[in-house]
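I've put the structures underneath this note.
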Structure 1
Amino acid sequence: MTGTNEVRDFLMARRAAVTPEQVGMPGGGDRRVSGLRREEVALLAGVSLDYYTRLERGRIQGASDAVLDAIARALHMTDVERAHLHDLARGTPTNAAARAHARSAEHRGLRESVQRVLDSMTVPAVVYNAQQDLVASNLLGRALFAPHFDNDRPNLARFIFLDSRARDYYVDWPLACSLTAAMLRYQAGRDPLNADITALIGELATRSARFRHDWADRDVHEHRTGTKVYRHPEVGELELTYDVFEMPGDPGLSIGTYTAAPASSSGDKLALLASTAATAQVEAARRAGEES
């Protein structure tokens, strides 16, 4: 991602996604562009056409928050897209030092207290970073994402785009792909100096045609809460609600938890998975004791 190109492509993509009718302007006629024209965005945002054109061409650094917010409103941006626009305007994150600290903390290892919190949870839980490395998990979290943990350094994005099992594991694999690409774009905008994210994006773009397709959509997304359906190799389909909690003490790291609705078949399957994982853990400890 280069700053000028990213600003241009992002604004053009958002402009193309808004129809004149959505903003109360007449459509139809001889329109050479899909979505809004530049002059229409400038009018809606209350800026001159020349100024908006310069912004769209990448000369966005120094633009005021008020102008950026006006453009976001004109283009019907979500709050995540609005935050991404502000990140692009800043060029480098205002909390770069904190994020650098978080990346350094990853190499030192997760705090023992955080692992204890994970282990005390009765639901699947994982810790992941901005580039979607699975940094830690509890027993049930590792069981839920078992195929991902076959890798020495499990990574959600690499599994989704590069592992053939992902098409079966994620019931709506195309949605998983598009959201994952959008999350990486959002994180890259928040922390453009993160070499790990840049390297991952380059690797996926080189190795996955699907990633290149989804990356070209210029979408941004932040994982917060929602529902996903997984097809687990041991217990079958699981419809789970995920909730993401950022870790203020370790910026850049988040805890993801996964729960099933009460009295649901997914809840029963999750309980079975927990029992199977616990039994396997006890058996592994017994064998280790015999070998020692």
Structure 2
Amino acid sequence: MSRYRIIEAASILGLWPSGVQDAPRVLLEMGLGVGLGIGKTLRLEPPAYDPRRDPETQMLNPVGLLSYAQILAREVWNMLDARLVPIVLGGDCSILLGPALALRERARHGLLFVDGHMDYYDAKVEPYGEAASMDLSLVTGHGPAMLSNIDGLGPYFRPEDCVAYGTRDHFYSSDFIETPYPPEIMRIDVKEAHALGQAGVDQALSRVTHGRLEGFWIHFDVDVLDDEIMPAVDYRMKDGLTFVELRRVLGGAFATGKVKGMTLTIYNPNLDPQRAIARNLVATLLEILKA
């Protein structure tokens, strides 16, 4: 029996209904669940989307995000309690809040944040109020307390226990200014990932596997991949990781035996009508998860 379980978290509460809400269904149609030996998945429907920006938090859907994070946290907790490894298919990056909350309620954990964007906007600065641009900020205790300090548990991950791997928005984001992130967060950007290779992966994994941690979570936003192999995302940028580099970092992470679970976000099936991109992504994920 597979040690993995799949949660379909088709939420766009932190973005907009662009198509990413259909990613779980399409990735499963392309064989992700069957390939992992999973016959049944758990689907968690998010609250209704509200396009209005909340005047107090400056965010879209803060109440819905809170509710969904708590629902998702409970299901992740139950799977962890059964010694299973949840693979949470989004949806946008705000789904990270649920697993982050679940892990914080259990013990101290690390976060391997594999994403093309740093996602550390301040809610007052982010131009659209999208939590998908703030998720690393929120889970490390920065931003509106409604989401960054649920039940008084924030930060869910300590900055010094986090690694942002493969980011490249700082090379291209001249239109907007991100909030500076804490120096305790290790960042290995895409150029460093290319240059360092395995040494960069080793540095990242050493940060999230130290002895004071009970394990770590992986957040995998597919826009970390090179634009030529993953153009099915809403905010496209040049460059990115190859599938070889993705296998190196995620495969190395799972090989530690300390991964508690993974969120996968931002793949947009509307931008992949022939499903060729999804097939390649699923094939690579199965190589990594079945190794």
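Just so it is clear, none of the values below were taken in a lab; they were calculated from the coordinates. The structure displayed is predicted, hence computed values, not measured ones. Cβ atoms are built from the backbone, for glycine too; each structure is taken alone.
When helix-only ellipticity at 222 nm (-39500 (n - 2.57) for each DSSP H run of 4 or more, over all residues; to 500) is computed for each of 1, 2, which one produces -16000? Only structure 1 yields this read-out.
Sorting 1, 2 by relative contact order in percent (Cα under 8 Å, 6 or more apart) from high to low puts 2 first, with the largest value. Which structure, out of 1, 2, was distance in nm of label points 7 Å out along Cα→Cβ at positions 39 and 143 calculated from, if the result is 3.9? Source structure: 2. Computing Kirkwood radius over Cα pairs in Å across structures 1, 2 gives 21.2 for structure 1.
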